[in-house]
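Quick heads-up: structures coming right below.
A short reminder: the numbers here are calculations on the coordinates, not readings from a lab. Everything numeric in this text was worked out from a predicted model, so none of it was measured.
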Structure P
Amino acid sequence: MIPSIIESQRAFFHTGATLGLNFRRQMLKKLQGALDKWEKPLADALWTDLHKSYEEAYLTELSIVKGEVKNHLRHLGSWVKRKRVSTPIKMFPSRSFIVSEPLGNTLIMAPWNYPVQLLLNPLVGAISAGCTAVLKPSPYVPNVSATLARMIEDTFDSQYIAVVQGNREVNQALLAQRFDLIFFTGSPSLGKMVMEAASKHLTPVILELGGKSPCIVDRDADIKTAAKRIAWGKTLNSGQTCIAPDYLLIHEEVKEHFIEAFAKAVKELHGSDIKAHKHYVRMVSDRAFERVKGYLAEGDILYGGRTDASERFIEPTILDPHISLSDADADAKANGKAVLTEEIFGPVFPLLTFKESDEVVAYITRRENPLAFYYFGSEENGWRILHHTSSGGACINDTIMHIANEHVPFGGVGNSGMGAYHGEESFRAFSHRRTVVATGTWIDLPFRYMPYRMFGLVKKIV
């Protein structure tokens, strides 16, 4: 089945049907209409699989894809235009151009945590660039994946866009095929497997991964505001967000103040009983619940800590692993705790203290580059720390919100991924930027030809 789908899409792509601007716009509008038509079924499925409320489903999934489609419809005409660029005098009488052309047949593999957004947002880029696409949703959210499959089948011909369902065996079968681009969102460990499989065909990849994203609260931070924005970022999707703040680095002078403010912020966001609150998401599976719950034994619980296996519920929790960055044995102690070495992907927050910001820089730079980086304090000091660290994206005095701007690229660096998308970056991600030099024939200067007459003059020009 998989080879036949790919062959059908390859044949369709080679007809040239996807190349025209009008076709691409028409397909974007079809996707736009499908998002409206299938909004309720998708939201219902997200509630069933993740206990994600309609409001959160709309804001963090559907609205982002809808906004991406609108942005592409607004700007696609200019993105696809052949662009003339300057040409040095040594190439006279040539003119130089950059032409964006579709890479071809693509594979988009999405995770379970934002199963609608992270499958369909890359698809917008594939459609805009003029590619075909095979979509692979996650089996861990079966109701969402089934609804997405019905939506795509109802909207597009399978020779253009198709959905393939299944588990890891299906992933392996897909990765054994030859594509012109693989777009994968998931964990760094699975990203390595995707890259290894792609290397056999020299297939380019875009990897949107994750990692342990630090959240720093300095002594001069606005603690009340910091606590509310951090609590929101950590409890959004119950921490199951690739750019969720993963661990806290708190200046020792504001530790107690922050914990108190965090507790108040969680109550403001989710009420006095967070378990009963409709906007608090559950762990995706029993396995995920047990993994995240296991972190609670690796330190003292300073806030939260309630769990309920029957509902896969874990309360937002601040955990003290008893490590200070000024401790000479901080790294050794951290390496012995999974909560400080593994991406948490849940609502558990290990808290480490520091005295000087240089300790923060040293600690972060000894670890893999995270997908996100959050700093609360003076903007000046935030820029200084950012200058000495690296991450896929960052916020100063905020969390999560850098993903909301379609005018800036979103992507990782190093262990947190490669490549970027959103807005024009999505168009470019699925395109090859082809250089074309057009040379007039009305004159043919002899300088470049053997035996290179007037070489002294030519040397000065080039």
Structure Q
Amino acid sequence: MSDIDQFARDTLRLLGPAPDNWVPQRDGIDHNVVIVGGGQGGTAIAHALRRAGIGGVSVIDAAANSSGTGVWRTRARMQKLRTLKSLVGPELGITALGFQQWFEARHGRDAFAALDRIPRPDWAAYIDWFRDFLDIEVRHGTRLVDIAPWEDAGVPALRLTLEVGGARHFQTTRKLILANGVAGNGAPFVPAYLRAAVQAGLAAHTADAIDFAALRGKTVAVIGAAASAFDAAAVALEAGAQAVRLFSRRDHIAARAVAKPRMYPGFFENYASLSDAQRWQHAVRYRRAGSTPPADAVKRATAHANFHLHLSSPWQAATLRDGSVEAHVMDRTFAFDFVIAGTGYTTDPDDRAELASIAPLIARWHDRHEPLPGERDDALGASPYLGAGLEYTEKHRGAAPWLGAIHVFNPAGYASTGVPLGDIPSMRRDIPRIVSRVSQDLFTADLELHQARALAEVSPDFGPDLYEHAVWRG
């Protein structure tokens, strides 16, 4: 029986083994790097750190097991990924580890050529393979609860409070990378008028586990008109909902992907060289244009006769009445059995429990940039202002320099980087940025030790007897 992954094995063999860990062990330090999130971003970063010779890396994930890691088998409800099938992903240029090679090894070249975009179940299976093939261990059932500086190690370090099986304990690390998904720096945004319905079990955010089978024969409202909203509407309809109404505050569905013109290599690779004003301009333009759902996501929902689209229809209020939700929308009242909020996520660390204690110290965009008239966006302004290595920076310089030990690889970095960090398009450019900065910081923190190592006495590889017979004597 042939080994379908033999090409990947041979490629790794030809690349040679990963370098030995070069980071000196420090008393009182449990890990060199802790990565929060065992999905596609966390595993890709773990592999990149290994290839950079950085050991002592631990990947943690709150999910109980690998089936709950990441989004692809939980809250992701699209049929196909929203990105091009040809983009560089977790493999970071090692093509033998890429999706195309994995897929073709199992289904053939013609099957890959026939794909327009990657089916979600196939991507989920590929990510599982990537993690298992590279033997990247994830500590499941481990939740980050709190972060604090740790000053007893002689080098910058952090004290993490972790929760495992309901019990809390402490571990220390020199670096922390937040590769924890779309809500990793904030929270799902639920409008105030909908919170009572959520508490009553009559509403949920698209980030929540939703029992769509229980919606069979029910009337369902979906608030929002981005991709996740259309995906949720379609799944509810496919599960047998009596009717689904999707409400958009805009008078149209966003269809202009305004970020697309700046995704060519020259602009994309040099985005960090833009001024704050220029980066802010692009971020605000994207926010105002709206997140564009793929055409097939719209078709999937609108193909159902019992799907109804309401444009220019922001909800003013919602009340609970006799086990249903009454929505007040543009002087009309609708009654629903269940409401799904596809209303996005905040990127404010104040909204994230494990960041709450350090949130007041983190610099936000509104601390560093004063927008031009007409470009103000308070939600965007609450996003963290990241440094060159995608690390947190201090709100007040000198007050918390240890924040530089925390790196962000989740969508909260959009204002700083121009892409939702953690998504596939961000991997090729931004994972190397993080790894390079982690390497540099670990090296310079131990510079004296590295200098001593580099200047150590070196034994000769051979003696003069090897060449003495060939010395010209005149």
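Computing semi-axes √(5λ) of the Cα gyration tensor in Å, for residues 39-190 alone across structures P, Q gives 32, 18, 13 for structure Q.
So log10 I(q)/I(0) by the Debye sum over Cα atoms at q = 0.08, 0.11, 0.12, 0.13 Å⁻¹, computed for just one structure, reads -0.54, -0.99, -1.16, -1.32; which one of P, Q is that? Answer for the origin of the read-out: Q.
I have -12000 for helix-only ellipticity at 222 nm (-39500 (n - 2.57) for each DSSP H run of 4 or more, over all residues; to 500), calculated from one of the structures P, Q. Which structure is it? Derived from the structure labelled P.
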